[in-house]
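**Student:** There are structures below to look over.
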Structure I
Amino acid sequence: MPVVKLLGSILLAASVAAPGFSSSLPAKGNLRFDVIRKGKDIGDHSYTFSGSPGDYSVRVQTDIAVKVPLLRINAYVFKQNSTERWHGQSLTAISSATNDDGTAHQLDENGKGILPASLWNDEIVKSRKLLNTIDGRIMSVKVTDLGDQAVPTRSGNIIARHYRISGDLDRDIWYDGEGNLAHVSFKADDGSTVTYLRK
């Protein structure tokens, strides 16, 4: 299985109901994750929040490299920088620059009345449509509530609410008691499991 296709879906991921101001803006202003595949740390995924509840922005960054065992060379690289701009309860704009293993993508869109598939906003569990943050495509999804579960973080296990997104995007996502993204899991194209482990 070519590694080139392995992580292309990570951000549809890296980065979901009508856009709304979510209670899930973290008090410390950021969320940071290690990206784990086959037990190895292959990169980082982070959200940085700035502004006020009336006008704020969210910067989403992903930097992933899958290396060839023993050779220490990259078999696959995925990098994305994305910025979401919000006014009150409305997503007003999203822009992203993506390098998908040498293939460049550029996105500059208005909100379109749809939440982006960046996963941080817990309002996504009410959604049936998502905005692809790489190419602006509208994705149809179904969301299933699977109840509370314990999930790992770098600081230990926490209890979080588990939701499964299926359809044009397949993700298992967990939100903690404050509505913040706690964990992400999905199958890569080669059948391996990729997780976001919160720092």
Structure II
Amino acid sequence: MEQNEKEINNPSNEENVSVNGSETVLETVSDTVVEKAQESSNQVINYEEKIAELNDKYLRLYSEFDNYRKRTIKEKSDIIRSAGEDVFKAIIPTIDDFERAIKANENVTEVDPIKEGIILIYNKLKSACTAKGLEGIESIGKSFDVDIMESITNIPAPSEDMKGKVIDEVEKGYKLGDKIIRFAKVVVGN
């Protein structure tokens, strides 16, 4: 009986080891949990930094795009304004010539000098417009083309070979480069 009491009162070394082993396992597990929590905390901090960095990049990119958009709008309006300016600079000397012709023709009795003056001014205006890229569209005697001409009316063709072709031009057409800016208004033969 004494032996049983000793066994009960004094637990064996194996039992102590298992209790001590459980404490060691618990400490190891709790250390692991704490380490994992710290790693998770560090990852969250890293993710927050990454989010802040990406948000900053996004805002900078958005600002750059907005500035680019505003700059291109301003450049387009400047180009349009300056293009018109060039045309007017080319036409102003012709206006001056018309004013001088009007003043010079106040007391003229002969018609020939007036005709010559008008022809000179017309040629000057036409060359200024041609220099800026304006071209007249030749249409008389050519086949009717809906891309560059507008038919005002149809009349009987004077000959068989003039059917479907332009017989008369009511208003001349013009193009600026490759773009039609005014269609030729024509009379087509049937």
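**Student:** Here distance in nm of label points 7 Å out along Cα→Cβ at positions 128 and 160 was calculated and came to 2.8; which of the structures I, II was it taken from?
**Tutor:** Derived from I, not from the others.
**Student:** Work out the source of 6, 25, 34, 21, 10, 3, 0 here, i.e. which of I, II gives that when P(r) over Cα pairs in 5 Å bins from 0, in percent, for residues 104-143 alone is computed.
**Tutor:** Details: I: 6, 25, 34, 21, 10, 3, 0; II: 5, 19, 16, 14, 15, 13, 10, 6, 2, 1.
Considering all the candidates, the number was obtained from I.
**Student:** One of I, II was used to compute distance in nm of label points 7 Å out along Cα→Cβ at positions 32 and 120, and the answer was 1.4. Which one was it?
**Tutor:** Structure of origin is I.
**Student:** Still on this structure, I have one more. Name the one structure among I, II that FRET efficiency 1/(1 + (r/R0)^6) of positions 56 and 72 (r between Cβ atoms, R0 = 30 Å, to 0.05) of 0.15 was derived from.
**Tutor:** Among I, II, the structure yielding 0.15 for FRET efficiency 1/(1 + (r/R0)^6) of positions 56 and 72 (r between Cβ atoms, R0 = 30 Å, to 0.05) is I.
**Student:** If you don't mind, there's one more thing I want to ask. One of I, II was used to compute FRET efficiency 1/(1 + (r/R0)^6) of positions 48 and 176 (r between Cβ atoms, R0 = 35 Å, to 0.05), and the result was 1.00. Which label is that?
**Tutor:** I
**Student:** For the read-out helix-only ellipticity at 222 nm (-39500 (n - 2.57) for each DSSP H run of 4 or more, over all residues; to 500), a value of -23500 was computed from one structure; give its label from I, II.
**Tutor:** Here the read-out was taken from II.
**Student:** Kindly point out which one of I, II the value 5.8 was derived from, the read-out being distance in nm of label points 7 Å out along Cα→Cβ at positions 64 and 152.
**Tutor:** II
**Student:** Suppose you compute Kirkwood radius over Cα pairs in Å for every structure in I, II: which one lands on 16.8? Write out the running numbers ahead of the final one.
**Tutor:** Working: I: 16.8; II: 27.0.
Only structure I yields this read-out.
Values quoted throughout were computed directly from the atomic coordinates according to the rules given, and no laboratory measurement underlies them. All figures in this text were calculated on a predicted structure; none of them were measured in a lab. Cβ atoms are built from the backbone, for glycine too; each structure is taken alone.
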